[in-house]
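Before anything else, here is the set of structures, which you'll find just below.
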Structure P
Amino acid sequence: MADAVYGMAFGAMETVIRALLPGPDEDPVKRMLMDCQASLADGWHRLSEYKTELLGKDKKECFAALSDAKEHLDEAWQRWKDAKQEAWENRRAQGRERHDAFLARVRANIDKNEDRLDRLRSVLDHKESHLSELEEKRDSARTDHFRSVVEGWIDEEEQAIDDIRQKIAEIERWIDEDRSKL
């Protein structure tokens, strides 16, 4: 009797302590299975303790009941383990799907930036070619006024070329950053 009172008091105290301590939420099914496991162990202990006082028929009935309970408990544990494994596999599959989607987005971003880079390089080639033409016009200008106008165009073209080179460097940096993510 004292053992039962002590067990109940300790169980209540343990519940209060668990509620107060920080930590992960405990699985209620696992807790129930552990409680059943403890009850089953207690049943086996009591059978062993009182076996000399029981009749053969009663011992057989107790043994059969405990064996049946153990079998059911083992099945319940297996179902719980299978459910935990399935949940873990689902989380893992979802993680893989998220990672695959992330990689696809990064690759698409790299492709988009490589296309932008190709277009900018084409524009840069065109601008550099145009700059050469403007320099030839400036060098062959017949009047100072026309030479001054062409030099303004050259300044604008050089500024545009610098801007494009900066954009190219920036996009190349983005591509390198994205590649490092792969």
Structure Q
Amino acid sequence: MNNNPSQKQEEDSVVNELMKDLSNKSIEELIYINFNQDEYIFDFAKKQRERNQQLFQEVTELSNITESLKNEYESMKTSISDFKTKYEESEKELRELYNQKEIIDGKFTVEALIEEMKKNIDENYQKPRQKLVNEFNNKLIDFDKFKENFKDLSMKYHYHNIIKEKLNLYKNINP
């Protein structure tokens, strides 16, 4: 026996419908049905088969729609995962670039440029000028050579010194 209440209700409903249909039949029809029970049951169950077939089609359609939505969901999930990965890579790259910027900003300040200019001026112009003066004083070079070289070094020395002073002004204006 079946203990499922909904199946029991369905069976009762089918029995009630069968009894109702048979009670509306004439004696001749009932005799005919008695000798052709298979045909009667086939015709009687036709409505239920059609409902079952319709239900099966609906379930098939819903299954197809569900499968389509599932595929669309998986596709979206993959796209979102790809976007998330690209976002995380971009974020990591931005952090690295920001860290590099911070390093560069710390390295190339106006003060650092001024110090670099002082070293450059001293190494490339001030010391060679002193050396040139010493060579002239020790009579290692003549006056014309001294004058020509000293003039060239002095012009470069003053040019770079002006740049250094402009950097100092910039530093004082924009602390």
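Any read-out appearing in this document is the output of simple, stated calculations on the displayed coordinates, not a laboratory observation. Please read these numbers as outputs of a predicted model, since none were measured by experiment. Cβ atoms are built from the backbone, for glycine too; each structure is taken alone.
When mean projected area of the Cα convex hull in nm², for residues 78-165 alone is computed across structures P, Q, the figure 8.7 traces back to Q.
A value of -30000 was derived for helix-only ellipticity at 222 nm (-39500 (n - 2.57) for each DSSP H run of 4 or more, over all residues; to 500); which structure in P, Q was it taken from? Corresponding structure: Q. Each of the structures P, Q was assessed by distance in nm of label points 7 Å out along Cα→Cβ at positions 38 and 150; the largest value belongs to Q.
Volume of the Cα convex hull per residue in Å³ computed as 309: which structure among P, Q? The read-out was computed on structure Q.
So relative contact order in percent (Cα under 8 Å, 6 or more apart), computed for just one structure, reads 21; which one of P, Q is that? Comparing all candidates, it corresponds to P. Suppose distance in nm of label points 7 Å out along Cα→Cβ at positions 30 and 62 works out to 4.1; of P, Q, which structure was it derived from? Of the options listed, only Q reproduces it.
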